[in-house]
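Please go over the structures that come below.
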Structure 1
Amino acid sequence: MDGILVVAKDPGFTSHDVVALVRRLSGTHKAGHGGTLDPFASGVLPVFLGLGTRVVEYHMADDKAYRATVCFGATSETDDRDGELVPGVGPVPDRAAVESVLAEFRGPILQRPPDYSALKVAGRRAYDLAREGKPAELAPRAVVIRRLDLMGWDDSDPTRPAATLEVECGAGTYIRSLARDLGERLGCGAYLGALVRTASGPFGLAAAHSLDEIRGAADEGSAALAALLLPIDAGLDAIPEAVLTAEEVVAASRGQQIKPAQRPQLEAGARVRLMAPDRSLVGVGSWKGGRLVPEKIFVDARGGVATRGGEDGPGVAGQHNARAAQPAERRLRVVDPKNRMTVLPGISALQPELGRLYLAVGVFDGLHRGHLYLLRELRRAAQRAGARPAVITFDAHPEELIEGLAPPLLCDPDERLVRLQAAGVEVTVVQHFDHALRITPYDAFVAAIRERVDVAGFVMTPDAAFGYERGGTPETLAALGEREGFAVTVVPSFLSNGEQVRSSEIRRRISAGDLVGARSLLGRDPGFTGRVVAVSGSDSKGADGAAIATPELEFELPVCLPPTGSYGAIVGPFWKLGRRTVPATIPATAVLAEGRVRLSPAVETPASEVRVILLSSSPDRMDA
């Protein structure tokens with residue numbers, strides 16, 4: 001079940017309802033849609049299944065086409081028929097009046113989103129604020145309406161005439177807002193009475209399958225349902241192809257950059273489909289610096305179809321259980337035992353005495369396999385430039401300011417510094433992330449660094465960016481470097497099972513209880529650091545005089561935890577820069593319930609803070 005199912009959504013279903021139904025009927029856990037349709041709307045809803053979910057991002061900017069019924073003579077708080085209707089104050093228009101104003105709404109326009117929309121304001125959805133009677137001030141956004149034609153007129157109700165409009169528009173256009181704005185322009189009020197999406201990018205209503213048809217195919221069996229799917233690369237014809245040799249296919253499947261035998265005629269930075277000699281899809285990448293840089297891979301390292309299972313391969317569960325029987329955390333791998341990393345409290349603390357620096361910028365939460373790979377490339381770039389490898393990280397996750405809620409941590413901040421030092425970083429700047437930094441353009445950010453220290457260059461992955469509105473991309477930074485005299489090294493993203501390793505995906509797997517999957521991306525068992533908040537008795541001591549802690553921890557910062565349950569674990573002292581890193585070795589069971597963590601049985605620890613490493617991949621669910 002890898003491909004794209006074009007659904008003809010019925011009114012009354014949410015987009016989430018449709019995805020959940022398709023997921024259940026197909027038996028496929030990985031599924032997502034290509035653009036929300038309001039519950040009262042119907043029409044084309046592409047649903048991407050299995051490996052097809054990896055191409056959703058290439059369709060999010062697709063144009064859309066709609067058949068909309070706009071009712072004049074009343075307004076709605078939701079700008080559609082689902083809201084409370086309030087009669088308009090001006091006279092209703094005739095067909096000619098409506099036709100006369102349509103030209104004003106064609107082409108690039110500014111459009112204010114509906115009060116009842118899913119846009120976030122200070123971390124909250126606009127529709128939640130509207131329901132509380134506190135509608136947000138949503139700024140107008142630039143959208144494009146490519147076609148807007150009046151196809152029908154119904155004035156059978158003279159107080160509420162309705163126009164049928166054909167609309168073709170760019171992504172992000174609200175048809176509800178278009179109806180509202182037409183009513184405001186004509187001075188009578190209007191709302192959206194009905195909406196049918198007739199096309200979403202290359203996917204049209206004629207090729208869409210009704211929910212009844214999908215249910216019927218599922219009843220016949222998986223083969224009948226799979227026959228309804230379009231291939232993964234359906235609708236990507238606008239992305240040019242690069243045909244690889246068999247050897248290049250293998251290299252691409254490993255995430256390696258390729259200098260192809262057949263050089264494509266593309267502009268630098270252009271996206272490209274990577275094709276096997278038989279014209280089957282290998283992946284999607286970009287053309288940079290005379291090389292093809294893989295971004296999404298759909299085959300494994302042997303050239304076959306990529307699998308969606310755990311990246312660790314067969315036998316993982318047995319290996320995992322065997323290790324849990326004799327638990328022991330691996331010792332921290334240290335690149336240079338002599339390295340004593342300098343930690344600075346912000347860019348303002350940089351000094352010329354630090355020498356020439358080669359920099360990587362990022363949160364580095366978790367120090368997962370992708371981060372360690374990037375830091376290895378940072379060391380290599382620094383060595384070539386005669387510079388010191390340095391990192392700029394942040395004291396808070398940017399999402400805490402942008403979204404209003406910080407994602408749970410994969411790694412304690414102190415442990416993050418320990419792992420950065422172990423990875424060979426010689427200078428780490430822990431920059432305070434606030435609103436002023438958020439709106440700082442990337443070139444001003446770079447200038448603030450270069451005012452204080454000699455910068456040899458930056459190392460980045462193709463999708464990395466920093467600065468206001470992520471303006472500091474590899475391309476813009478490289479252009480700045482050419483003018484200012486520093487280098488930019490762009491390395492391919494680290495791929496595991498054909499997809500980039502991301503902290504957000506690791507969090508998702510831990511939250512779902514998939515600890516084996518999380519470990520395959522982290523490169524180690526997931527865990528957390530907490531403070532012991534209770535002792536089993538004032539006279540309770542271990543053999544070496546250490547306190548025996550009761551099983552409850554508290555956390556200064558939100559940490560990423562799996563679902564409620566009992567998990568095999570090992571416990572050890574917390575890690576902090578400047579002290580010896582002792583692996584966790586004490587067997588225990590971590591009992592998680594309602595965000596609280598207890599350790600059972602009682603464990604001996606010489607410190608009030610402990611590291612807990614989770615081992616079990618299949619927790620025993622606790623009764624309510």
Structure 2
Amino acid sequence: MYADNVTTLSNAQLGRETRGRRETRGQTGRSTVFLSPPPPVQELAQAVPSADGPDLYSISTSADGTQSTVQALKADGQQQSQVTMPAIVGHSVPDGSGGLIVTTCASGNPMTVVDLNAVGQPMWEIQGLGVSNGSGIQYLCGPPQIAVRGDGVTFVVEPSNAGLPSLTKAYPNGGIEQTQFSPSTITKYGRTTQVPCCSGPPMVNTDGIAHVEYEIRTVVDDRVTSDLLYLYNSDHVPAGVLLSSTTQNEVLLPGPIIPDGQGGLLATWTISPVNPPIPPQPNPHTFQASHVVGGAPGPAYDLPFDPHSVDGDNNPFNKRPLSLVLGENGVAFAKGFAAKSDGSGSDVDQISSFNVNSGAPYWKYQDPLGRGLSLIVSLAGNGLVVKATDSSNNDLVMTFDSTGSITGPSLTGAGIDYFVGNLWTGVSNNSLAELSGPLVQFSTSGWFSPEQEKSNRSRQPMHVTNASSNGPNQVTIASVFGKIKTALDANPQSTCSTWMQGTGTDASLLIQSLLTSNNFGHGTFNQQDVAAFTYGVNPDNSPVGIPNNFAITVNDNGAFFNSSFVVGIRNYAGNGIRAQGTILIHELSHLLSHANNDANLFQDDFGIPKAQKWNNTLVDQNCRTLIEGLQ
């Protein structure tokens with residue numbers, strides 16, 4: 001799929017040989033430092049692609065911990081902007097337009113959540129309220145949890161009681177809406193107090209509706225007499241639907257929610273006794289889930305973890321968080337903690353693959369060295385990439401196949417995170433570093449990484465109406481195909497011809513086949529920033545709406561036919577031959593990649609902006625001369 005108005009990685013940052021179909025891929029974690037921000041690096045956040053915006057943000061903290069510096073960077077390390085502000089707490093989140101949402105908590109000042117644009121200017125801001133402590137106003141600092149919808153609308157959830165409403169809905173134009181969930185009650189010495197209680201991380205589903213779990217406790221003389229867990233729906237069910245309840249002096253701690261890949265949801269929570277350890281042996285009932293279909297929660301089932309005990313009312317999600325990613329065909333992956341398999345009586349991190357519908361496990365993994373584990377991304381074919389981190393913060397990235405066996409190259413370093421292609425980021429000598437590691441082929445699921453690269457937004461499905469394989473637009477597409485074929489045939493030894501031919505199907509023959517069979521078309525896309533796509537499977541398995549399932553479909557309202565768009569890294573104007581040639585070569589390369597079973601050429605980029613950027617770069621590097629010669 002080709003997205004309009006996207007930027008690209010630079011040749012220097014790619015660090016790859018791309019003149020042929022085969023790429024040089026480092027497997028030992030060799031790093032190259034490409035930027036030296038003010039040390040130490042606190043966090044790296046990847047930006048949502050925009051026309052001229054940054055690719056990522058580096059956040060560093062002053063030596064005294066009172067200030068943070070936010071640098072907006074291109075992928076080659078070029079700085080676009082820098083802003084210094086009070087110390088940033090919690091995770092920063094990319095907004096929907098190339099900016100960054102950060103939370104600050106300066107001493108004696110309200111906790112503040114602000115959306116900074118690409119040049120560091122605030123788009124909107126919300127502040128927490130203070131509470132009286134008898135001698136003055138005290139400002140609490142519990143970083144919120146955030147989800148960002150595709151249109152930039154942001155959902156800010158207060159997880160505990162730090163002065164923000166339960167839910168704030170912030171609009172890109174600065175508008176703010178606030179919702180307060182029903183309070184919990186604490187009765188002590190006959191006096192009852194109402195307090196906001198606990199909420200889980202929000203998520204935005206494929207339909208654009210936000211969901212979040214929240215808890216209502218009734219506590220009498222330090223005993224939980226009732227605990228209710230609700231699932232909130234930002235669209236039609238403001239009161240929430242009941243997920244679970246208990247009267248057993250235990251709390252139901254809200255957990256993450258992900259789509260199920262079938263149009264529903266998987267909602268999770270933890271059962272935590274108030275007076276642990278209860279029970280004093282491995283307990284398979286600690287982590288719970290419900291398969292929510294049509295807004296109705298199904299019966300709760302046990303997630304495949306059996307820890308000895310949960311640390312009472314100290315939310316385990318704050319210590320060893322449960323995280324989830326979705327695989328394909330009803331498979332999901334979770335990271336939790338469980339009894340160590342050696343019977344020592346301790347708990348360790350565990351990765352589990354399981355069935356979304358029933359919770360039945362497929363495989364489990366505990367690191368033999370007891371290192372902490374974290375999920376990175378689910379792969380095509382139900383593989384999984386996992387990171388193990390030791391007590392000295394040394395990372396090892398491992399790839400699992402669908403059976404739970406470790407396979408393929410590994411990667412070592414510190415502060416490792418996946419970027420795109422076979423490029424990873426890390427920290428070396430307090431500086432941001434580029435790493436060469438395993439190439440990732442994303443799964444087709446709607447939730448391929450934990451927190452969806454911190455946006456907590458599922459991949460949005462593509463829908464096409466008014467699909468057609470005739471008319472003036474079809475003639476235009478065929479004409480551009482013909483010009484590309486003529487250019488390839490005129491110079492079969494060119495870089496573009498060699499790159500597109502590779503080890504199997506020839507690009508010129510593929511174009512001829514498409515023209516002969518008329519197996520391409522056009523229509524109206526629900527995502528206007530997408531110019532075209534090849535055969536695609538929506539992350540929720542819904543049809544794209546094309547009756548004939550064209551090999552390549554072009555957006556009638558996109559850059560191919562619309563001069564108001566700018567396309568690609570060369571800023572080719574829409575509705576021009578260079579833009580049109582770039583779009584079709586991009587889509588042809590997808591078809592060639594699948595036809596030749598060649599994962600080294602292109603990544604599946606259906607709804608993944610940074611994968612689209614990676615592919616755009618490869619098209620430009622290999623076919624720029626051909627594209628700019630089209631007439």
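Derivation of every value follows stated rules applied to the coordinates shown; laboratory data play no part. Keep in mind the model is a prediction, meaning the values are calculated, not measured. Cβ atoms are built from the backbone, for glycine too; each structure is taken alone.
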Checklist entry - Upon calculation of helix-only ellipticity at 222 nm (-39500 (n - 2.57) for each DSSP H run of 4 or more, over all residues; to 500) from the atomic coordinates, which of the structures 1, 2 produces -6500? => result 1
Checklist entry - When you work out Cα Rg over 2.2 N^0.38 Å for each of the structures 1, 2, which one comes out largest? => result 1
Checklist outcome for this item: Working back from 20.4 (mean count of other Cβ atoms within 10 Å over residues 149-156, computed), options 1, 2, answer is structure 2
